[in-house]
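The structures come next, written out as structure tokens.
Where a number appears in this text, it was derived from the coordinates with a stated rule and is not lab data. None of these values were measured; they are calculated from a predicted model. Cβ atoms are built from the backbone, for glycine too; each structure is taken alone.
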Structure I
Amino acid sequence: MNTRKLAISALLTALALIIPFIVVFKVIIPPFTATLGSHVPMFISFLLGPKVAIMVGLGSALGFFLNLGSIVGLRAFMHVFVGLLGALLIRKGVSFQRASIITAPLHGLLEMLVVMPFVGFDVYNILIITGVGTVLHHFADGAIAYIIINVLKKSRVANLLK
């Protein structure tokens with residue numbers, strides 16, 4: 001890993017870790033929570049490879065565990081698997097947009113499985129609130145990440161789409 005990629009990876013991991021502490025816009029509908037922008041580092045990590053995606057996912061899990069507790073931390077740990085799949089898709093030549101769409105159902109399903117032991121099999125709370133809520137949050141943050149990636153590309157600061 002070159003120095004530039006290592007630095008960007010460290011910054012994304014740090015961002016994933018601190019977002020739960022600094023973002024004030026949160027939607028909380030138990031058992032679901034959504035912190036705007038919390039998936040953005042994960043999405044950007046798609047472009048830097050599987051190892052980076054795993055590292056960023058672990059940073060996200062730690063940040064949410066420390067700030068919002070074990071259930072939300074376990075849900076954030078699913079970013080490891082979603083990020084890994086996204087990075088593998090990008091590596092195979094899938095576009096960022098398609099990778100974002102393909103990873104959405106996995107993201108929703110994994111988070112549903114995490115909360116199920118804590119709330120039982122309540123279709124409304126599991127499927128609608130957590131599953132659909134996660135997918136909607138996934139798409140919102142995917143759009144934010146896409147905008148950031150394109151701004152960076154145009155500014156020539158960091159073309160992550162290479």
Structure II
Amino acid sequence: MSVAVKSQSVDVRKDRANEVRPAYLESLSLVERLHRCLLDVIKDEFDRRNETEINSVQALLLYNIGDKELSAGELRTRGYYLGSNVSYNVKKLVEMGYLHHARSRVDKRAVRISLTPKGRVIHSAVSDLYEKHVRTVEQIGGIQTDEFVALNRALTRLERFWTDQIKYRL
């Protein structure tokens with residue numbers, strides 16, 4: 001391959017990178033802001049319900065646990081939460097009666113967590129909120145099903161890209 005062809009190839013990659021940069025950086029900012037906004041939406045719903053004992057992060061954690069019995073590590077590896085947040089919030093939710101915790105029958109070092117009836121009430125409240133959004137997001141938010149499909153596809157690819165960056169140290 002000649003020097004001129006290699007130089008053109010490098011220039012094309014630089015041009016593509018300059019084209020992708022603003023969209024990629026805007027997406028990063030949006031993902032971060034959307035997560036914070038979701039937490040604010042959940043907080044607002046719980047404020048309306050006069051439910052002030054738990055915060056929005058804890059409510060989301062209870063929602064994501066649902067009917068499953070998990071370890072704190074499994075919550076973290078599924079990508080829901082940072083390690084220290086999981087440990088702290090699980091401990092608080094156990095203390096407040098939203099979570100059961102019990103030693104695993106198989107591995108006595110591991111603790112399994114599941115929702116108590118009080119935790120299921122919170123799970124149901126978040127589920128009801130999401131259901132309300134499902135019924136109104138098209139009319140009020142102006143977002144159609146095909147747009148969600150495209151968005152989810154792009155976010156899944158971005159997640160895979162980031163996972164590969166970590167896994168393969170790219």
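Assorted remarks:
- For mean count of other Cβ atoms within 10 Å over residues 18-25 computed as 13.5, the structure of I, II it came from: I
- Computing distance in nm of label points 7 Å out along Cα→Cβ at positions 90 and 122 across structures I, II gives 3.7 for structure I.
- Entry that produces 3.5 once distance in nm of label points 7 Å out along Cα→Cβ at positions 74 and 98 is calculated, selected from I, II: I
- Given 97 for volume of the Cα convex hull per residue in Å³, calculated: source structure among I, II: I
- When FRET efficiency 1/(1 + (r/R0)^6) of positions 66 and 154 (r between Cβ atoms, R0 = 30 Å, to 0.05) is calculated for each of structures I, II, structure II gives the greatest result.
- Looking across I, II, the calculation of relative contact order in percent (Cα under 8 Å, 6 or more apart) that yields 17 traces back to II.
- Origin of the value 1.3, where distance in nm of label points 7 Å out along Cα→Cβ at positions 34 and 138 was derived from one of I, II: I
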